[in-house]
Structure 1
Amino acid sequence: MSEPDLRTRIKEMLVKNLMLQTTAGKIADDLPLFGPNGLGLDSIDALELVVSMEKTFGVGVPNSEVAGKALRTVNTIHDYILEKRATTGQSSLSV
């Protein structure tokens, strides 16, 4: 899977699994996911996001410290998924 496709899948996962009132196309790669100046996600959304990442991409988030860094934007989620796949031997082209 190419990198733009992965970003698109991340956005689609966010919209579908968090039931966001927007479309994947309207979420910028660098838009903050949490807080008032972004999508406005909260801690409950963060838990759902972690579960969704595990189901969709096979990548877990071990603790809140990692989550705080990895779940900031679509770009940070993208980079985290690629990093985890590289360290676990999964191809970044797997679906």
Structure 2
Amino acid sequence: MRRWMIFVPLMGLAAALVALGLSLGRKAALSSESEVIEAVADRYVEEGGMARSDCHARPAASEGLWLVVTCARAGVGFEYFIDRFGRVADRAALTGDR
């Protein structure tokens, strides 16, 4: 067996890992706070919320989370917990009892 035939699969694997890393990094780099807040506000309106202006965000205190977007009117609505990739990791209902 020729020596170069051993390295071809390794180079293919390395190229695939580089492409995956660049793809994930590009997604993380393109998600700005404004884009994430707007996307969550759109989701809130689709789920029956009143207006996009009901939403605001703050930095998350939990490890692994980036933002907490609160969409509520008169204390009733939802809190969306956003991870580092701009995805909604969890959602909690607000009932106005606070």
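Here are the numbers for this structure:
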{"item": "With distance in nm of label points 7 Å out along Cα→Cβ at positions 19 and 43 derived as 2.9, matching label from 1, 2", "result": "2"}
{"item": "Rg/Rh (Cα atoms, Kirkwood Rh) - highest-scoring structure of 1, 2", "result": "2"}
{"item": "Of the structures 1, 2, the one that -17500 was derived from, the read-out being helix-only ellipticity at 222 nm (-39500 (n - 2.57) for each DSSP H run of 4 or more, over all residues; to 500)", "result": "1"}
{"item": "Identity of the structure behind 2.3 (criterion: distance in nm of label points 7 Å out along Cα→Cβ at positions 11 and 83, calculated), options 1, 2", "result": "1"}
{"item": "Relative contact order in percent (Cα under 8 Å, 6 or more apart) - highest-scoring structure of 1, 2", "result": "1"}
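All of the numbers you see were taken from the coordinates with simple rules; none came from a lab. These figures come from a predicted structure and were not determined experimentally. Cβ atoms are built from the backbone, for glycine too; each structure is taken alone.
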